[in-house]
Structures are given as structure tokens and as C-alpha cells.
Structure I
Amino acid sequence: MAEFEPRRAFEHIDKLAYEIGPRLAGTRGDGMAADYIRKQFESYGLKTRVQEFKFVNRATRKKVAACLLAAAFIASLFLPPLFALLTWFVAIVVWYSLGRLMPKRSSRNIIAVCKVGEPKKRVAVTAHYDSAPCMVSYRLQLLLKFTFLPVIVVILIVLVFRALGWVQAWPVVWVVLALAFLPVCASMFITASSRRVSPGADDNASGVAVMLEAARALAEDPPADIELSFIATGAEEQGLVGARRLVKEKLLPPEILVLNLDGVGAGPHAYVIEGNGILRRTRTSPQLNQALMNSIKTTGLNPRVWWAALAEHDHIPLVRAKIQTTTFTTDIGGEDKLGRFISRTFRLPNARVRGYRYIHTPDDLPDSIGLENIARAGAVVLDFVKTI
């Protein structure tokens, strides 16, 4: 097996985060990154294909939803009970249909394959190449995440009770609800209005760079009897769209084993993502998690387990499609009060939130990426492929 060269990988990070810069899905930067990755795969002699897909920008969808629901709520003050309830139902149906009704943007998955004659196993390494809009306020994002849907449910219940004649003094009740709901809608609109986009050095130029350099090394000296795929997914920050399209179009065989790389350049601690979510929970493959932990140990690190209660990763659509997959990431560690609160409240022993403070900010630059982290991540990927 050829040697993984960390400095080559770092050149990819500089290219993606500095030269190309912000890579919001569907923009010129996103397209430039996809073209760059495709050309790298082709230069390694890998059979490469492009899967194009459409999606609705998540921020625009949020702003339209905030305006739509706020308008329906304001109208309910003046409409008769049954009409107010009907208006609210229509608004919710339209909200859930925005993905089909709104104008769409284009992005792509870049899929490269190192084929062998009759493979005994199929292994894929994935990493998303788009970057995220900058957060206005992380605390405000969390507040919206936990309050938006519950407030909508409360309003719906109150409107049903009003239609049944169980609610008196509707203007007073409406004002009480408005004090909670209208600020939430305004906050949702404001947080979705940020025009700044992160350059995404750690999230996730680092994962793409490690995948590209691992692809080069493995293409030079591929392991016997293993068909290797390397997939750069698009629009991950828009709701795992690229990964969902892989599943929808059945581009991954059900027996494939997938290692996803997401944020592997910052922090001295190596983590295996064992699952995601709080109420709807998605667990990664225990077998692959153990194999990944064994590979991490070969680098001298002590692997840790992470339940990503507030984050999404590209493995989620794959796991739900019964494909064995896991995600490797790194972080700075440290005190995590919110993670401890979630662990105690929802009985998720390994729940935590990311400590790397530059995530989804303009300061997620290559300056904060450690070359030693890239070297270790490369060693983990090569060992994982070799031993899986």
C-alpha cells in the first residue's frame, strides 16, 4: 500500500478553503470544488462519475416557512374559529411541500471507483465538500431547534379547542401565544438571513482532503479483492441531500461498508460517531464502530465514542437504508455542560456537542488545522480499509 502524504492532503485543504473559499451548495464555489475533486480522482486513474441532483436552499425555505406560518397565525386573530383552523392546516401543508414548490439549485456527488475483478468486499470512503452558512448565534439556533415545533403543536391544539368552543376570550389567548410564537418566527427569519458562508476548512475540507490523499495512495497500490469507492457528497449542509440521493438512486450496493469523514482536522481527540438525534435516534454500525476504534488505536490515540444529539452526518440516510456505515471525526474535547445536560435528561450516555469553536464561522480556516491531525486521520483510513 502506498504511503499517505499529509502535506499533499493539506494542499487540498488550502485549495478548497482558501483558493475556492466558501462552498455553499448550489453556488459557483460549490461547483468549482466539485470540478476540482473530480479532476483529482481522474488523475489517480479512478473510474469517476458525477451524480447531479436538485435541492431547495435550506435558508430560503426557512425564511419562507417563517413568513408563511406567521401570516397564518396573525390571520387566525381575525378569522372565525373553523376558518382559522383550516388556514393553519393549509399553512402547515404548504410548509411541508416547500421542497417541491420552491425554485431549486443544483449540486453533485462525485463518485470514484477502484475496481477489481471479483471483489470479496466493497468499501467506500465518503466526505461532504460543501460548507455551511455562518451561524448568527449558536444559542439562538439551539433555542429555535427545541422550541419551534413544540410551539406550533401548542397553537394547533389551542385552535382545535377554539373550534370546539372550549376557548374563551380568544384575543387574550392569541396575545399570549403571539408573545411566544412571533419572536420565534422572527428569530428563524433572522438566523436564516445570514449571507456569510464559512470557508469550511475543518468542516469539511479536512475530510475531503484526507479522502483524496487516501484515494491516491490506495489507487497506486489497491488492496486485493476489495472494490474501493470514494464519494464526495454535495449539499450535506442543506439536509444531507447528497447522501439521500445516493440512497434514493441505489448507487450503493447493500453489502458495502462505508466510512464517512467529517471534520478530522481540528483537535487532538479522535471520535467515533455512534449515533445521532434525541427523539428519533439513528445508530451507526457497532461492527464498523469497533473496527474504526481499532484503527484509531494504531495511531496511538485513545478513541472516544460520541452521540451527536444535535448534529447530522451523511451516514444517517445510509443507516436507514440498512447500509453499514460509521463516521470518524476529531474535536478539541474540554468541558461540555450542554452535552452533560442532554445525557442526563434523555439518557444518552455519550451525548456531547462539538467543542471546536470555529465550526460554521468565517474563522474555520486552514490556520486552525493541525498537520498531525491530517496525518493521523490518513493513517486511520488506510488501516480501516486494510483491516475491515
Structure II
Amino acid sequence: MVLTSAKASYKLLFMKRRYEALLVEHFKHDNQMAFIAGPRQVGKTTTGTAFDAGHLYFNWDNENDRRLFLEGPSAVAEKISVSQGRVIVFDEIHKYPLWRDFLKGFYDSYAKGRFSIVVTGSSRLDIYRKGADSLMGRYFLYHMHPLSVAELAHQKFPEKEISRPQFVSQSDYEYLERFGGFPEPFLKHNVRFFNRWKQTRLKLLFREDLRDVTRINEVGQVELLAEFIRQQSGQLLNYASLARKIRASQDSIRRWLEVLESLYYCFTIRPWSQNISRSLLKEPKTYLTDWSLVNDPGIRFENLVACHLLKAVTWWQDSGLGEYGLYFLRTKDKREVDFLVSKDGRPWFIVEAKSSQTRALTKGLEYFQTRTNARHAFQVVANAEYKNADCFAYDYPVKVPAKTFLSQLI
């Protein structure tokens, strides 16, 4: 059943994200500003303005608000004192070239200890950083990701890294896999809307965001690079091959890739090298932030798992639980496993994504678990039925349903 436009809009308006609980938890304990960075249309503005009903909202893209920013912190402070708001939301302020100086002056002179400040941006809020960070000690950065299986199950603030399994309906799981984790297309799950939404979002990404945050003139070549990355999701990046196809230098390819990552079009993961004597330090693998752009169902599922693992890793790290990393495993003799998650510099668990059920476990799971001393090793199966059993109770290689495993993450 497809939601009507009115129903979908209503549900989207009142859809809570787990990041609302994160902001509540943040301001319960900390006075620092909360920076929320993430892809365009992932729900940053809705979350930043929804967690507190008495907020005041300022958007750089609004002409009146832009004038206030240009007048300086005192002009904004005067506007706020009249309204008597407690939570201040600054949206897309990173587009202002002097945004760091503005926030530093506003926070130090008017806001510290008086207001809770949320700063949101659709490109990485540290993209302009050069040299020392003038805002050091004044903010904590949180990365907002698309919806996930665990977030569909509940929106409470998780007290631990790994939760108990949570049931998600088959239809919601299928909508998430097919339409991606961006709230609006997921909620509407309408193919025609999804196709138009996707085209509009990509056009804004390349024609507006790329222009706003970089000085790159070769927009057409960057778009071509993005298309090659989409077609090669989950594969090793070959900079030399891409440079030949796009007719650019390898240095340009690397620089443009960093820009695409900063705009949350894609992300890269690198090979784990410690304790594997024959592993190679080669090129990274690249995945899309929006897995719904991948056409092949098997590759799309691997990309979905990669996004879920990245979301978990960044949440745990942003929350101060430790140092986490996401890698893949590969050796000279071409043994390979899709993902390894590390905790405080040590392998924690290994994941192989399988789009269909198979009788045998992937041989690489046992091989790499033995050599990395990872505590867990999972073969995550897309079409396996949900089981209400803790995947992390096992310390040997095991096949687990994707609906169960992913529900235990973030």
C-alpha cells in the first residue's frame, strides 16, 4: 500500500529521529554547542528544531537572518533577548565564510551558560578548517545518518553499544532496502516520487552544494566521477583507471573524491593491516551514503550494511564510548571479508554480507577471526527470517539474519 501524499507529509512532520534523544542527552550533561553534520535532506533541521518546542531558528539561506549574521553576534543576541528563547538553532551557517568567528564571538560573549546552541549543516562542518580550530572546546560534533533498521525499531537513546534485537516489519525493511534511509522517500515508498526526489537531490548536490563549498570548476567531471563510484560501489578504487576514464590527473581524482565525501555523497573504508602479515595497503573501497542509488540488489545490500556499520561506528565515537573504525579485510592471495569493526585500536567484530542464504559459512570468516582475534564473526544474510536472539552472544563464526543483526546496532 502506498501512502497518499498528505499522509506521508503528516507522518514525516511528526517522525522522531533517534538524534532528538541524542540532543536531549547532550544538553543534559554539556554546555558545548552541538554540531549536527549530515547529508542534505537527512532530517537535520527537523531534528534540531523538534527536540525543544521553545527554540529560535536562524537560517543562512534566509535573507533576513543573513543580514543579522553579517551585522555580527550582537545583532543576533539582541533578536534573541527579545524572543527569550532557550534553544538556538543555526542552520547552514557554514556557508558564511566567517561562520567560525561568528560562532566563537556569539558563544563566548552571549551564549555560554545561557543558551543551548544547535548548529546544522549539509556539508561537513570542518570542511573550511585550516590550521588550528578556533572553536576547540566549544562544541561537540555529531554525524547524522539516514534511517536504519535499529532506528525504525525505536528512537530511545541507547545506553550501550549493542542493543537487544528489535523486531521491524517486513514491509518497513523492504522499503528501507529499496527506497533508502532518507525520511521522505522512505515514508512515501512511491517509485515515481522516489525517482523525482532522487534526481532533484543529486542536481542540488552537484550544482548548488558543490558550488557553495568548493572552488571546483570541473563540475561535469566531478559528476562523471560520482557516476563511476555509483557503478563500482563496494569495489577497490583504482585512481589510475578513473583518471584515464575521466581525463584528469590522479591528484584531481583524489581531491574530487574528498569533496564528494565532504558532501556525503559517498564514503571510503580502508583495509585493516595490523596482525595480518600478508595484507596489502591498497586503495580503499567506496560506498554510497544513499544505498538506494545502487541498482544491483546484492551490491545494494552490501552497501546498506556498510552504511549501518558506519552509522554505528560514528555514533559510538561521537557519544564518547571510545575509538572505533570501519575497515575491510584482504590478503595477497585474495582472501577477503567485507567489513571489520575495531574498538580502541583492536578488531572487535567481522562482517560478511550475503544477499541470499547459503549452507556453508564463508571460509574467510574463520580465517580472519583467527588472525585478528576479533571477538565476533558474522555472515549477515539479507533474506533470512528475523530471530529474537542476540547475535553478539556468539564468539565463533555464525550466520545471522540481517533484520536481527542490524537491529542491534544504532
Structure III
Amino acid sequence: MKTTKNATNLSDNKRIIELDALRGLAAIAVVFSHILIMLPEVGGGSDHVSVPIQLLSMPPFRITWGGSEAVVLFFVLSGFVLSLPYLKGSVNTKIFLIKRFLRIYPAYIATVLISLIAYRLLSGETVLGFSDWFYQIWPETLTIGTIVGHVLLIGAFDNDALNPVLWTLVMEMRIALLFPLIMWAVLRLHWHYSLAFALLIYIAGRGFHWYSNSVLGYENDLFLTLMFVYQFVVGALIAKNFLSITTALAEPKAVSQWAIFLLSFSLLQYSAFFSPSFQPTAERFLGHFPTTLGVAILIPMVASNDAIGSVLRNPILQFLGKISYSLYLVHAIVLISIVYLLHHSIPYWLIVHIAIFISTLTAWLLFILVEQPSMALSKRMKTNLLKGICRSN
């Protein structure tokens, strides 16, 4: 594994485009995960598991459809990116929150609207032969409270009633509100104490979530949000110590670097190393900590290793990275809609091909029509707010 980069310094304001490709690959993994979870042998409803599915569930193939692992990558990358302005100087909290809102909400609400239209038009159709997971997505009745919850985004509501990926956007927006406090701690504490602080938040979130749901019988995911804070903290700590980490990763010989990369690769799909009967126990006790560690190794390695970076600079992967947010948002609802429309006339493998094409096209259009204008608006508002702050001072 040849290395030509010695280290990467975040202070030079250069965008690490390799990380965009990582997002694209993670989005593709989520797409594949939902394609497979539609099958009864993966998503529930069948005791038989075919040989191809058994093989796909084993390393190294599990990483290609690791949806939960991809979400960990998204959260850690969010912590990494959101921390950069704080590491480069003082940050106006109002500007930070407006920028985060404009980055997440416009494409999100456009997808909510698309999902609501699809639900209203297609949900009455009878569909047979798919997984239990598929039949739990669209409820028989959709309440006004659920619709309002989708619009408000950060409250406790049935956030996967219309689109099974939207729950992560709820978490992202809630943690964005907490992020100034998170960075206050990260900037002032040694990384040991920052991680300990994040672990305490995780334990509190897990405990309160269990108590609320199991003891009080009040099911909501507000406390669940606290369980993901540590992944944002990990991302922020990677950014804070980026130069020293990438310098250290650039020094070992090629054999050692391959070993580090394989360790990261293994941690990303650690649950696949356990037998299916033991996987739930491993998940319950280990959670996403091994995957988070794998991501924490992977991000700086991508930036410090030219062999990996050259692959991720491929134009196709860069395009996927560019549309990754929109692709993540739209793919499930496109797939579900096409199943409802065409399940009686064409086989599922053909539905999958059509869904991938339409999802990619829709994501590109959503990026052009919604994401780009909202990002441009964010830049203009930041400039105007900064001018106003300067004048008031």
C-alpha cells in the first residue's frame, strides 16, 4: 500500500474530497440494505435462508449492505465536518444552526412531501411475497400528529411511518442543537475526558430510553438521541487531532498500513463475524462501538494514504458522494413505490434495477433543484449575518 501523503492539515481549508466518496459508498450500502431487507429471508417472514444470502451475510460481503454501519459513518462524519469551524476560530451559534437547518431541512421536507404523495396514492394496494419489514412501513392510517411531527422534525413522532430513513435526520437535527455544547467540551477537555463525557451521555440515554419505554410504557426516541452523541464526539476528536493522527498513519510501512486498513474493515462489519444466533447478543452488549472505532480509523487513513485516496477520487464515486444525501433520502420510497406499482407484472430483480436507476435520477434532480439552492442561500445568509454582526460591533 503506497503512501505519498505525509499528513493532512485541516487548517489549509482544502476540502477532503475522498470523504465525499465515502459518503457515496455508505449511501450505496444503505440502498443495498433496503433492497435485501425487502426479502422475507432477510427482513422477516421466512425461516429459509438461501446460500447467496448466507454468503452476503459473511465478511467481506456484509460491508456492501451494512445499513446501520453506514449510518455510523454518516454520524461520525457529521461530527467531523461540523467541528471544523469551531477548530478554526469562534463560531456564531445562530449562524451555525441556520446553516445546519438549511443543509438538512429543505431536501428532507421535499422527501417527506414525495413520501406522503406516494403513501396516499399507493398504500391501499395489496402486495404479497415481501418481508415483515416491508409491511410495517406504511401504517393503515396516518394521523395529523404524525404529519405535523414530520414537518417539525425534532419532536417525538412516528418518524419511519412514511420513509424508513428519516429517523436519522431527526437525530442529526436534534444533535445539531446540542453541538455547540458538545464542542465547548471537546475544545476544553483532553480527548480521554471528552470520550468519557460522551460515554456517560450514552449510558444516560440508554438507561432513560429503557426506563421510559419498558417501565413507564411511554415509547419515544428522545433519549435514544443521546446514544448517538458519542459518534459526533468521535468525529470532532478526529478533526481536533487530525494532523497528529494522519502523521502517525503515514509513518508505518506498507504491510503495517494494510494491517491497519484490514482492522478498520473488520471493525466496520464486526457483527458479521458472529453466528446469526449470537449477533443480537453482540449488538446488545457491544452496540456500535466497534463500528465507530473502525470509522475512526478509516477517516484519517483515507486522507493520509494516497493508494486509498486515488480510488476514492474516481469521478463516479465523487458523483455518488455529491448526491449521497439526496440518494439516501429518496431511494427507499422509490423502491417501495415501484414494488407497489409493478409487483404483479415483473420480478423483483427487475424492480431493483428500475428502482436504482430512478433513485439515482431523482437524487440528482433533488440535489440540483433543492440541495444546491439551499446551500447557496446558506452562504448568502451567513455573509449577511456576519456583516450585520460587524456593523453592530
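Brief remarks on what is shown
- Origin of the value 24, where relative contact order in percent (Cα under 8 Å, 6 or more apart) was derived from one of I, II, III: I
- Which of I, II, III yields -12000 [helix-only ellipticity at 222 nm (-39500 (n - 2.57) for each DSSP H run of 4 or more, over all residues; to 500), calculated]: II
Readers should treat all values here as calculations from the given coordinates under stated rules, not as data from a laboratory. Computed from a predicted structure; not experimentally measured.
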